[in-house]
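Down below are the structures I want you to see.
We did not get these values from a lab; they are worked out from the coordinates using the rules stated. All values reported here derive from a predicted model rather than from experimental measurement. Cβ atoms are built from the backbone, for glycine too; each structure is taken alone.
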Structure I
């Protein structure tokens, strides 16, 4: 009898060992990043980057940590509980930065923009029946926001000013989270409150509130952004990995959900796919989500010149103690490098 052929099983064993080691190495190599975010339509690019594997393509293991409003995200960033904040730009963030928090605002995560419906001022059924239909009707009435110094507070002040009114003309009422605001309006416990999509559409469809106005018809505003902890911003390699994946997701979202022709939305081939991702994370019906999608720059570019305006407004209204130079916290270089490293 001839000698047994041991080359084939030995070769197979070598291949198997290699694959096992490669798999183990790949798992270990995945870099963990924690992102503080809200379960809102405006978080769509984050949902896409996770579901489409864009973060994984960059060797990132991204954990989305959901919170009820913007302020807890800032607190989590300050405490080191998250590496990335993905939420509204508030007085709390600017105050923290003015008092030493190392933070870098790097990308767009939702704008109040003409032609796109992200934020609405909702009126309760009871107030609507009593004739509360315009801003002038709000004099002496309550307007719900999440917290003092929130994005809703900023929008209210600017929209009132644009229409010849002041904050003192209304009763600004902090209600906590977005869900609390919706419940208060639905139960007629407050006359009006600001609301974001998909909640505005949900309220109208369920006939538990009426839209008085859309903020995008009144102002252009970088309402939310992606911001990095100081530690992450100093790690350029890791920062670029996150931003490349995020930019890819922004493009996917824009091309399938925001493209317009003759002012009308043109649905892309993956429109329903995006809607399903948003529904998965927000627990809202796809049919309702599809009725109101917020604007986001196709490449995730920050509306950087708006940041100083916001800081100045908060400072004038004594919600930010120290005047802050936006140049200290806005970092467009990381975003630009990430964009340049991607194929256009």
Structure II
């Protein structure tokens, strides 16, 4: 049995029992800690009848938001995508609310392996899956409501980076110089991706976190797409940019989602794999229009800069510049090559 000390701190047993009481079936005892870095999760029961219990973050727990996310999951599952919707409670709800948090229970998908970043076949499958996702949801109107501003809005993140740099004390000269370069690059990207241009882009319900961390594989094929907390209606390029960065570009040591440092580890540019992904995506979702082709490189740049900027929130002040800048010098040296993505 796993050490449940951390579980006891992050999810009191009183909450677990309140959730358990809402289901007609016996969910089983806590037997393991779930993965991921943002929301506490525990595994209940024993194989082959295990369940995953997840407590959503508070900002993802309002009823309208939960209804939206679960509506998307149920719709995609009914369309044949490898999505696992939450179990329904005895009263027919898809979540349980306790102390202001929403709790979800899922059937545990057994035997999954991590996404192999060197497998071209998996890369093509991931592109096709994302294309199907966007094609299916282009006109879909989920229940609930989730009118959120997009997560990686460069204009907002520039101010976050600028404010952080102004308030940090005693950074090393090298880190400070690289951070200032990243601030200047971020301002240029913000100027290229104006809200006026964004409003003209084709939209879909996007996944919002389409990375290796949320793809499960079995037998050399994708068998699960998970974590829909960031699903909402946005330009489809939001998903495409993140997917190119996290699925097409290799990282030393391979994909890692054990902590925030692994999630934002530096990558090596691989235009061959990026081209494979983009071609397969368009075969499934439909071709990019002229504006999408024009803005895609800027979207990829925006996504990576914002990943690093937002990662600063998850570390102590002494590590903020390091997580912003580590491994960034070679990436910035290859920055202009990204303009060839379209």
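For structures I, II, which has the highest computed value of mean count of other Cβ atoms within 10 Å over residues 76-83?
I
Could you figure out which one of I, II the value 2.9 for distance in nm of label points 7 Å out along Cα→Cβ at positions 188 and 212 was computed from?
II
Output the label of whichever structure in I, II has the greatest value of relative contact order in percent (Cα under 8 Å, 6 or more apart).
When relative contact order in percent (Cα under 8 Å, 6 or more apart) is computed for each of I, II, structure I gives the biggest number.
For which of I, II does volume of the Cα convex hull per residue in Å³, for residues 124-323 alone, calculated from the coordinates, equal 152?
Answer for the origin of the read-out: I.
Here Cα extents along the principal axes in Å, for residues 44-171 alone was calculated and came to 56, 36, 24; which of the structures I, II was it taken from?
Value 56, 36, 24 for Cα extents along the principal axes in Å, for residues 44-171 alone corresponds to I out of I, II.
Looking at distance in nm of label points 7 Å out along Cα→Cβ at positions 132 and 220, point out which structure of I, II has the largest value.
Across I, II, distance in nm of label points 7 Å out along Cα→Cβ at positions 132 and 220 peaks for I.
Given a value of 0.60 for FRET efficiency 1/(1 + (r/R0)^6) of positions 92 and 156 (r between Cβ atoms, R0 = 41 Å, to 0.05), calculated from one of I, II, which structure does it belong to?
II
Between I, II, which one scores greatest on volume of the Cα convex hull per residue in Å³, for residues 204-299 alone?
I
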